[in-house]
Structure formats: structure tokens, C-alpha cells
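Just below sit the structures, each encoded as C-alpha cells.
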Structure I
Amino acid sequence: MRSDVVVENESHSMHLTLPVWSKYLFFTALLGLLLTSCNKFEGDQMVPSYLSIDTIKFTSDNLTQGSSTHKITDSWVYVNDQLVGVYELPARIPVLQHGIQNLEVRAGIKLNGISSTRVPYPFYVPYTIDNFEFIEDSIRLVNPSTKYYSTTFFAWIEDFENASLSLISTSHSDTNIYKTEPRNNPEALLSEFSAYSGKITLDQSHKAFELASFKSYVLPRNGVPVFLELDYKCDIPFTVGMYASENGTVVSIPLVVVNTSKNWNKIYINLGPNVAEHTQASDYRIFFQSDIDTEEQANVLFDNIKLVYRINE
């Protein structure tokens with residue numbers, strides 16, 4: 001316990017110099033304060049209950065919603081509609097609640113792949129238990145699961161499983177994207193519903209690529225969530241952006257630069273603010289772009305591209 005009154009021997013330069021009666025009153029008041037504070041702390045002290053959450057499971061309808069790949073990194077925990085905290089998974093979460101309460105867990109992501117910008121993903125349904133029992137000084141394992149909201153609209157899905165692709169090279173590209181071969185090639189992102197991925201190879205004869213969605217898309221404004229989901233693996237960074245059609249002019253809008261990843265990774269890119277900003281745009285195309293300088297060769301692989309938005313209920 002720290003005290004601002006220091007009593008030392010006379011050889012030290014600092015002494016307590018209060019009169020005797022002042023010392024008595026001061027220490028009496030201090031002792032009373034400490035006793036009151038300790039009693040109050042002990043009386044109000046609450047032993048927490050604990051939640052243990054290892055992962056949040058995500059499932060999707062492959063035919064209508066595409067792959068169930070995800071990168072859920074965090075749990076946003078609410079009790080009785082009040083935020084308890086945001087916890088990176090796996091997590092053991094202390095909660096100052098006892099008895100029957102309402103529990104809600106939302107799946108959290110890294111917005112635009114940035115660790116410092118974490119948000120609950122607005123397309124994943126919260127996991128709720130209306131009558132969850134919190135037990136003092138006990139750990140309860142929770143296994144949350146989630147799925148897309150039924151109001152999620154999938155404007156574009158490219159999973160590279162069809163014969164034709166919905167990505168084309170632009171005039172800024174000297175190469176193209178191809179499906180991995182043969183079927184179930186180990187470099188592809190393989191799963192029950194995935195046997196192929198898209199691959200771009202750059203070398204000293206093909207130094208740059210720029211791919212754009214074949215179609216253009218009308219996207220909602222007014223604060224509606226609009227995101228691009230993308231699985232990727234790459235030897236070099238690449239840029240993701242949008243082309244906006246504004247009064248007969250095409251405006252290039254770079255969004256994020258995605259860093260290299262030796263293993264398959266996933267990113268959720270927030271398009272909403274840029275869609276809202278370009279009020280004159282009639283539609284948009286998504287583009288991906290990169291190039292090499294001195295590298296002999298570099299590969300970039302894509303899979304499970306999804307352009308999604310959700311009209312607020």
C-alpha cells in the first residue's frame with residue numbers, strides 16, 4: 001500500500017513535520033478512510049463467471065452463397081444487449097454476471113485485413129442464447145455458429161469452378177488469369193466444393209497484370225454494408241480497387257494493397273464508404289492489379305471472390 005507520508009530517521013532529508021495533534025488527526029482520518037474503503041471493496045466485490053470460446057463456426061449454402069471459407073478472428077460478446085468486450089479467439093472471457101441472462105456472440109473480422117480495425121462482420125448472423133446461465137467462478141464452454149443473413153445479396157461470385165471466368169484482362173495487363181490444372185492441383189484452395197483456383201503468373205516476359213470483373217454492378221448507398229470477400233495466396237503485393245462509371249467517365253478508385261502470403265488467406269474489404277462518396281457513379285467494376293520489377297517470377301492465386309451487400313432490415 002502506497003502512502004504519501006514518509007516517516008524516516010533524522011539523517012534523511014525528508015521528515016514528517018506535523019505537530020503532534022495534527023499527526024494524530026491525520027492518521028486517525030487516514031485509518032478510517034482505509035477501513036471504510038476496504039469494507040466497501042469487500043462488500044461490492046463480485047467473482048466473475050467465465051465463457052470459453054475456441055472458434056466460431058461458419059456455414060454457407062454453396063450453391064447460392066458460395067464457399068464457407070472465412071477468417072473470423074474475434075468474438076464480440078454481449079450480455080443483455082450490453083457489450084462485454086471484444087476478444088481474439090481462442091478466448092476465456094470474464095463476465096460480471098450471475099444467473100440467467102441473455103447472451104449474444106458476434107463474429108468479428110479484421111476490416112480490410114488490418115489488425116487495428118476490428119469489427120463484427122455485418123453479414124454474419126449473431127449467435128444468441130436467450131436463457132444462458134452464468135455460474136460464479138465457473139467456466140462454461142460456448143460453441144457459437146453463424147451464417148449469412150437471409151437479406152445478404154450476392155452481386156458477384158467467382159469460385160473458378162465453371163468453364164468460363166468472370167474476370168478479364170484490361171489494357172494495362174500483359175498476361176491473363178487461368179484456372180489451376182489439373183483438377184485438385186495442390187496449389188489450389190481445395191475443399192468439398194472446390195477443385196480449382198485462379199492463377200496469374202508474372203515473369204520477365206509478362207511483368208504486369210490487371211484484371212477486372214467482366215460485368216459492372218449497381219451498388220447501394222445510404223450506409224448499406226457493401227463488401228468484397230477474397231481468398232488469396234501471393235508472392236507479391238497486389239492492389240484491389242473499383243472502376244466507377246461517372247457521367248461517361250471511368251474513375252479508378254484504389255482501395256487496399258494486400259500483402260504477400262505464402263499460405264491461403266482471406267480478406268474482407270469494405271467498399272461502402274467509397275460507394276457512398278461517388279454519388280454520381282452509375283455502376284462499378286472490381287479490379288486487381290500488380291507487377292514485378294527484378295523478380296524472375298511471381299504467382300498470385302485467387303478464389304471465392306464475393307461482392308456482397310445487405311439492405312438494412
Structure II
Amino acid sequence: MENKHLLKLSDWSENEIMSVLNLADQLKYEKKKGVSHRLLEGKTLGMIFQKSSTRTRVSFEVGMYDLGGYALFLSNRDLQIGRGEPVQDTARVLSRFLDGIMIRTFEQKEVEDLAKFGSIPIINGLTDYAHPCQVLADLMTIREQRGALAGQKLCFVGDGNNMANSLIVGCIKMGMHVSIACPDNYRPDSEIMKWAESTGRFSVSADIKKEAADADVLYTDVWASMGQEDEKAIREEAFRGFQINSELMKVAKADAMVLHCLPAHRGEEITDEVLESHLEIFDEAENRLHAQKAVLVSLMK
């Protein structure tokens with residue numbers, strides 16, 4: 001692994017992504033066989049949470065335990081960074097105490113600055129711009145279910161948010177085609193779309209059935225993410241109709257899988273019927289653990 005950090009998937013090569021996916025498969029298989037992986041014995045991961053989480057916290061904490069290391073939970077209330085300490089000072093101090101940092105926050109710049117001023121691996125657990133850990137788990141799940149990544153079509157339905165940004169990059173890098181069905185005012189990052197369009201394996205429009213046609217994978221996320229609660233009513237109106245339901249499933253491939261990064265708002269972006277008939281969503285959630293363990297080993301060992 002040439003890359004020292006996981007800040008966003010555009011920083012990683014196809015080979016680096018594939019290496020982590022292969023390691024994740026191995027760690028998952030061996031864990032289920034009862035093999036112990038004490039690969040980070042004595043290592044400590046600081047976990048900075050400026051946004052709350054279920055899957056991110058539990059998977060990283062359990063992952064470090066499985067690997068023989070220790071995970072230290074740090075909220076805004078626990079750090080001086082929450083009271084105005086410059087990020088460069090925090091990065092330099094924590095680099096003297098820890099072996100790695102996972103941060104779940106709002107601004108991508110904060111993650112980039114931790115990497116710039118610190119001297120230990122930094123892992124982006126989520127920002128408003130990107131969610132690389134989730135997409136590694138998604139790619140792992142797609143490959144498990146469908147046997148390959150190259151040539152598959154993924155259609156993302158909903159807000160062109162951090163998930164859409166990271167799915168576009170991660171999936172296209174691994175040889176997939178990505179289509180985005182979203183309202184015109186809620187498209188993904190313009191620079192990411194410009195790059196994606198140059199590959200010839202990307203499309204985006206407000207025509208949900210057109211974008212979902214013949215998809216191997218349908219993917220969605222909540223309409224209003226953390227920090228957007230005051231926009232809930234506006235977003236509910238804007239995204240009305242951008243839902244994965246039984247009608248949309250008919251235009252995708254007959255054996256299409258459905259993914260959701262969770263938590264799901266059943267009845268909004270996805271119907272209860274579709275979610276309950278596509279429990280691979282929970283394989284996807286489990287794979288957060290295995291994919292992140294592979295990231296931790298690759299960056300911290």
C-alpha cells in the first residue's frame with residue numbers, strides 16, 4: 001500500500017482498492033473459521049466523532065479489538081478541537097499518542113488537514129464530501145454477490161451526496177458503470193461528475209427509470225443527511241418519486257441486488273417491501289467490519 005491515508009477514493013489506485021478488497025475477503029473468511037488476527041497488537045486507533053454513528057463506531061471498535069489493538073472513542077466534548085484548538089495542533093499532539101486516527105466529521109478539509117499536519121495514518125469515516133469506508137464495503141458486497149465488479153451497472157437513486165460522490169469514484173475505478181437518478185438541483189460534486197463523464201461509463205439525470213434500466217445494483221440513501229434536518233420538508237418534496245420500490249425493481253435486471261448504507265427511512269427512499277426482500281443490505285452492513293479491518297491493517301501494520 002503506497003498510500004498512507006484513506007481520505008477519499010480518488011487518491012487510491014485500482015490496485016490499492018483491489019488489494020484491500022482481497023484482504024477483506026481473506027479476513028472475513030478466516031474470522032468465520034475461527035482464525036485469530038492479532039495483526040495490530042499494541043496499536044491504538046483514535047476515533048474522532050463530530051457526527052454520531054452506529055455502524056462506523058461499532059465496526060471500527062470491534063475491528064481494532066479483533067486485530068489485537070485498542071480503539072479510543074473521542075467526541076467533540078472530549079477534545080479541545082471542539083473548543084477551538086487549531087486542527088494542526090491537534091494533529092501533531094495526537095500523532096505522538098496514537099498509531100492512527102479515524103475521523104467522522106462535516107468538512108473534508110478537516111480530514112485533509114489532519115493528514116497534512118499529522119504523522120500517522122488518517123482514515124475518513126465520513127465527511128459531507130466522501131464516505132470511502134462505506135464504498136469499500138459496498139464493492140466487497142457486490143463482488144461477493146455477483147462474482148465480479150467490472151462490467152456491472154450500479155444505479156444510485158436520490159441525493160447526490162457524499163455516498164453518490166464516493167460510489168461514482170470507487171465503482172468506476174473498478175470497471176463498473178454508474179448512473180445517478182436525482183433531481184437536477186441535487187446532483188453530485190461537479191468535478192467528480194466531470195471526471196466520471198470522461199470515462200464513458202457514467203450518466204446522470206432526473207429520469208429514474210431511464211437511469212435504473214438494466215441495473216445490476218440499485219442503491220439509495222436517506223433524503224436528508226445529518227446536518228440537513230432543517231431541510232427535511234423541502235427535501236421530501238424535491239425527492240418525491242425518487243424511491244426504490246417494486247415498480248422500479250421491474251426496470252432493473254431480474255436478479256438485481258439492492259444496497260443501502262443505512263439507517264433507512266422506510267417508506268421514503270426505499271419501501272419496506274423492497275428492503276425486507278433484499279437482506280443483502282445487512283451483508284453490506286456487516287462488511288463494514290471486514291473492509292475496515294483490511295484498511296486498518298493496510299495502513300497501520
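The figures follow:
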quantity	calculated
Computed 17.4 for mean count of other Cβ atoms within 10 Å over residues 173-180 - originating structure among I, II	I
For 60 (percent of Cα pairs over 26 Å apart, calculated) the corresponding structure among I, II	I
Comparison of I, II - label where FRET efficiency 1/(1 + (r/R0)^6) of positions 77 and 293 (r between Cβ atoms, R0 = 30 Å, to 0.05) is highest	II
Given -3500 for helix-only ellipticity at 222 nm (-39500 (n - 2.57) for each DSSP H run of 4 or more, over all residues; to 500), calculated: source structure among I, II	I
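Readers should treat all values here as calculations from the given coordinates under stated rules, not as data from a laboratory. In this text, all values refer to a predicted model and were calculated from it rather than measured experimentally. Cβ atoms are built from the backbone, for glycine too; each structure is taken alone.
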